[in-house]
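Each in structure tokens, the structures are laid out below.
Just so it is clear, none of the values below were taken in a lab; they were calculated from the coordinates. In this text, all values refer to a predicted model and were calculated from it rather than measured experimentally. Cβ atoms are built from the backbone, for glycine too; each structure is taken alone.
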Structure 1
Amino acid sequence: MSGTVEKALKVLELLSTYDTPVRLAELSRELGMNKSTTYRMLETMSQHGFVQQDEPNGRYMITTKLWEIGVRAFQRLDIRAWGRPYLEQIGRELEETSVLAIIDDQEVVIIEKCASSRPVQTFSPLGSRSPIHCSSLGKAFLMVDTEEKLKRLRLPLQSFTTSTITTLPSLRAHIAKAVEEGVSVAFDEFNEGVSGAAAPVLGVDGTVHAVIGVTVPTTRAEGDAFRHVKEVIRLEAAKFSRALGYASPSPDSLP
């Protein structure tokens, strides 16, 4: 990367961390660049609309132009194409079927998948649906803005197996644990013999844009192996979210 371009990007990144306009001297000191170089870059970026100078005191602030560019890019985003590398990484690490899903009313719909290489695997075809309340994918969607989303669930919650969660208090407790761990799970709740783990993929606005996870035979959903599954899902969801522009406000925040 050109040294000048790299320095300019560092200036923009630093400016984006300030809540109020900042002096040239402070920017120069934080960047480790001399004032004249920093000033020239700020002036060039100001001419192109990325930075503006507060007239009364000469301090600098970032504009919304980068946000506008990001919005245009996001509008062209193909979530399936963006999600494919993360699905493949999960597949390589876990050798389980990894899936990407979106929300459609009260259900999650699988829109992309990477099939397991194992001889015994779950059947998760593209376009297949599962209710929000009894799948790991659906519960991952509920991990953000939980109470508002629970209010919109149609009651009573339908039972599909003896393990299906059918009461709001129980579902709320499951979601609270999922938020604490950073990943949701479901064991035999929609289909007997099928379990899973999933996590939300957040966009720059902090909302859930998709959910990513794995479906596994219940016989493989236990012990250290499944704990590793959950950790891989949590990490890949976090990477995917960062790629979409999500910046966690604190170390404990999702995903």
Structure 2
Amino acid sequence: MPRPAKPPLNRPTPDPSLKLLLFDIDGTILTGGAGSRSLGIAFREVFNLDADQLALALKQVAFNGRTDPAIIIDVAREAGIPNTAFESNLERLYETYLRHLDVLSLEPGPRLCPGVAPLLERLESMDGIGLGLLTGNIEPGARIKLRAFDLNRYFPAGGFGSDSPDRAIIAATARQRFEVLLGHAIDPNKVLVIGDTVHDIACGRVNGFRTLGVGTGRVPLGAMSEVGADLVRADLADSDEVIGQIEQLLA
């Protein structure tokens, strides 16, 4: 798995004109459950789990806003998989998961959240805007999910579950990768995290980023407001309004 990028040794003055928007994927960009279904199939194949045993384990594990490594550890624990068996088969589990995700992500079910496609098109054409990912998906899984909608072209870099099980570290890594990519520092006040869970909001706040919560996942807008979201919206429809709000937040 890729390691977090190292920040520049000599950090230059941040470019005040650059605004970096970090998007979550599941529940923010798209929905559909291909990831959880693929993971369930992978656990059954690799560990030969009984269907009822696996269903019970999956029911006990929270998925929203969490990282793939953390979810996988919890599923293994709830399913009663011994640590030695889990650790020795972990790489095979990831490979099996990605193989099934590659197929299921292209089947009917996954769909874009309202307004995402036109918003990305508008943002990508604007000067001074960088688009990145901040997701709990391991990077190969994230790229597979976005490939189904031809969205990888918008996101040259980001932070992923394969960088760390800690979403706050993932957020910091995303910013660092863009600093390396661009060759200059990025003011944390000019970074906006866009996500659909309290975990997205919390990891942004820990890093000093601005935060926008959207109600296209399963978390009430009020819950994201309570943990300090700078702005909450039902969805990302109405590109003009969303862009205006982003510009105000990052002014």
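Using the calculated result 2.9 for distance in nm of label points 7 Å out along Cα→Cβ at positions 26 and 210, pick out the matching structure from 1, 2. Mind showing how you got there, number by number?
Numbers: 1: 3.9; 2: 2.9.
Derived from the structure labelled 2.
Looking at distance in nm of label points 7 Å out along Cα→Cβ at positions 34 and 202 over structures 1, 2, structure 1 comes out largest.
Sorting 1, 2 by FRET efficiency 1/(1 + (r/R0)^6) of positions 58 and 138 (r between Cβ atoms, R0 = 41 Å, to 0.05) from high to low puts 2 first, with the largest value. Given a value of 28 for relative contact order in percent (Cα under 8 Å, 6 or more apart), calculated from one of 1, 2, which structure does it belong to? Source structure for this number: 2. Have a look at 1, 2 and say which one yields 1.3 for distance in nm of label points 7 Å out along Cα→Cβ at positions 146 and 162, as calculated. Going through each structure in turn, the value belongs to 2.
For which of 1, 2 does Cα extents along the principal axes in Å, for residues 82-193 alone, calculated from the coordinates, equal 50, 33, 20? It must be structure 2, since only it matches. Thinking of 1, 2, which structure, once Cα extents along the principal axes in Å, for residues 178-225 alone is computed, gives back 38, 22, 13? Answer by label: 1.
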